[in-house]
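Each structure below is given as structure tokens.
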Structure 1
Amino acid sequence: MYTREQASQLRQAFWTTFGQYMTPVLSAEGLKANWINYNTGFKNLYFRMKADKKTASIGIEITHADLEIQEFFMEQFMALKNLLHDTVGEEWVWNSHVPDENDRLISRIYKEISPVNVFNRDDWPTLISFFKPRIIALDAFWSDAQYSFEELR
């Protein structure tokens, strides 16, 4: 087992490595991107990558406190479901109003893999191979889809 500090350092080392690996990759619009802290341009709408000692996931999270607004976002994403799945090249899981790690209700559209362990450096190539094409695909999807969400800005 790792101490809390060791776990934090390993997690930080992974995300630093991933960020360095992604640095040369430009966004769908040909711009430099902050892949780890991707900016959707919308408050309460995030592209999140997570990894722990059992699983890794990448997804779209809608965290607005108003559940009706979350539902409006999910409806808009549903209208673009085929575009999303075609762009990412696979089916993702869709969950509305599920508790997050802080017991706040959020809505998520995501893909998850297991078993992987961010604390095992031998799993890092698997994690990078999982995250890289999907965050690039999410960016490509978002470069077209974001305009459909303007009324929710």
Structure 2
Amino acid sequence: MAINDSSVATFFNKYHYNFWRPETAIRAGDTDGNPRTDPDPDFVPFIVTPCFPSYPSNHGSASSGGAEVLRRLYGEGGHSITLSNPAVSTIVLQYTSFRQISDDVSDARVYGGIHFRFDQDVGARLGRAVGKAVYKNNLRAVHDDGWDDHWDDN
């Protein structure tokens, strides 16, 4: 629910703000009104640029929305999460919190050249807010043992 709702909120905002991607901004650096910015017409990101606006990041919001629900269900940290892919067997990622995973997702989008850092930061904040709302309003406890009482509303 949180991943889906975060995606809906993100795409609403993408087309509201209609902000350009780094590939467009870097190639057109001479059109942004800043005399200190030079264009680089040969810039190519490491990841193929999606065909929709950049801000806010959908990956940032969806991963953070899902991570927020998991954090509230299973706790902040102390986990042992291993991610691997047979296609890239030399890379094995180890995590101890859900936030570490969503932070890696955000870093990959920035380092890949298809998002600005603020796209990711705002997307993550949006996702956490949606995750919190989904947890508080859509999920129901199996039994009432006060489990939710220790989570703050921030």
Structure 3
Amino acid sequence: MHKTYTVEEAKRKLEHYCSYQDRCHDEVEQKLKGMNMIQQASDVIIAHLIEHNFLNEERFAKSFARGKFRIKKWGRIRIKNELKLRNISRYNLDAALKEIPDDEYFSAFDELAEKQWKNIRESDIQKKKKKIFDFLMRKGFESNIIYNKISELCK
């Protein structure tokens, strides 16, 4: 038997859930579904969370972008795609990407590419190029800056 929650209990539980870490609307809706809340109750709870600033999609998108860039060294394409998967609006997506300064972005990219280049143990230069290209694409960096970096590394 599933535990049932009153709207007040669910509000408190979701307040804690949202204050522990920034959440997007999708995560909160999934959590409410998991708690077997009916749609009307979910709508009331989500409105309450937004009104009391527990749930703020722009704040979520910005902190998500900063965190994934600084900690996981993700590129803008990967961050953008991950935010799209979470149904983040175009406005919040653009605001999130502005959180990453260009100079910081390119220096992190250079550092990551150079470190990876040194770590790839491959004598065939074409295979080595492909390995670093694939790695940087998976990280979500733009193909044009990857090509430029690879030709710079091969000099």
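Values in this text are rule-based calculations from the coordinates and carry no lab data. Treat the numbers as computed from the prediction; the structure is a model and nothing was measured. Cβ atoms are built from the backbone, for glycine too; each structure is taken alone.
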Of structures 1, 2, 3, which gives 66, 35, 22 when Cα extents along the principal axes in Å is computed from the coordinates? 3
Relative contact order in percent (Cα under 8 Å, 6 or more apart): greatest across 1, 2, 3 for structure 2
Where does the value 3.4 come from, among 1, 2, 3, when distance in nm of label points 7 Å out along Cα→Cβ at positions 6 and 22 is the thing being computed? 3
Candidates 1, 2, 3; helix-only ellipticity at 222 nm (-39500 (n - 2.57) for each DSSP H run of 4 or more, over all residues; to 500) computed = -13500; producing structure is 1
Tell me which of 1, 2, 3 gives 26.0 when you compute mean count of other Cβ atoms within 10 Å over residues 62-69. 2
